[in-house]
Structure P
């Protein structure tokens, strides 16, 4: 149980790092476009913790599903296929749900859900590598380094763009 919690928190940390990298830098121009269906920038900034909490809940859900599905270590391709199917279904269902009631341009929804797909795949990768490793400590440190690198790159790109 302790390893599952550590692995889940590591996966969430990478989730947050990827999200910051994309949304704070690469996708910054999309966030600057005036879109009626998106909250004002100041309110968005205040609500970032709620978004990251939602990522934590999603990461716990993914970890629980992963553990339920794979009591024994799966093959790499078996785990990859499961991750691909889950990430695709989640991203497409999220896109369709938002498209059905939110006034946000389709390009925004497509890009945001493509990032979701990447983030979910990263969560599965961390879970696969940490839950089935004899020594997950090294992987945890690599995740922390990746998080720091993504945040640093995001800040750097913010200042260049």
Structure Q
């Protein structure tokens, strides 16, 4: 997939740099629309540089579509979806950037949270999980690297492992 720094994706999204090269490619980008110029966004695309089987590639595409559906639910702890486009027949998701430090990095750099703050974070995560379950989604990404923390609030940034389920 030819996404690279300096390129403009689907009009307003200008790629700045590759941030992560794991299951998905994550790029930081800026919004170039006049009214929102300079707003930071995330561009997420499937990573086919990892020599995937056709089944794995289909699963990644399906999961990216699920992520868009999840983001469209509009919860306080989720980034806002901005665009869903295709580049060379591959899905690309664009959503708002969530500033902060990952819970994993915070603990590695500064040690564990105090019990009161840890409980505060756990309550927020439980609120988020309850919301998803009410909407028929199971979140399998409980991992400190998937959450960022800033000024007493967390945001979900790693939401790749979602499964729909029937609540009946």
Structure R
């Protein structure tokens, strides 16, 4: 919540050490598993293999996001911010996944998804600003790098395994 509100003490809520980073990777694994298999838990019928496909696509997108983040931060001479950025981002990913899954249970799921997207952008900016201490331009470059990397990864995944089944 501190990241969403832009509080200066937000970095204090995260363990930004290598140990904390490993913990945040567990959060990402939970988020990917939750988004892949939660529809089955709630009795939604999906085509065979949809959960596995979702997990594979989300892992590839995570790797694309992490890779492009590292490259962008390295180009800016801010490799020191990579683990803190990814640690905070990973926890935001888990909370976003929980909100997305819960939103699928409501009739206003589209509206909730828009809210989650807005919250994700706000927290992204605040992670860059408060956790990694990037300037506005650096946050913009990091955002652009991640966006390009994710779009390239989506294109590659679509050519290899086709469009996701829903």
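Please treat every number below as a calculation from the coordinates, not as lab data. It should be emphasised that the depicted structure is a prediction, and the values quoted were computed from it without experimental measurement.
With mean projected area of the Cα convex hull in nm², for residues 83-146 alone derived from the coordinates and found to be 5.0, which of P, Q, R does the value describe? Attributed to the structure labelled P.
For the read-out helix-only ellipticity at 222 nm (-39500 (n - 2.57) for each DSSP H run of 4 or more, over all residues; to 500), a value of -25000 was computed from one structure; give its label from P, Q, R. Derived from R, not from the others. For the set P, Q, R, ranking by relative contact order in percent (Cα under 8 Å, 6 or more apart) places P highest.
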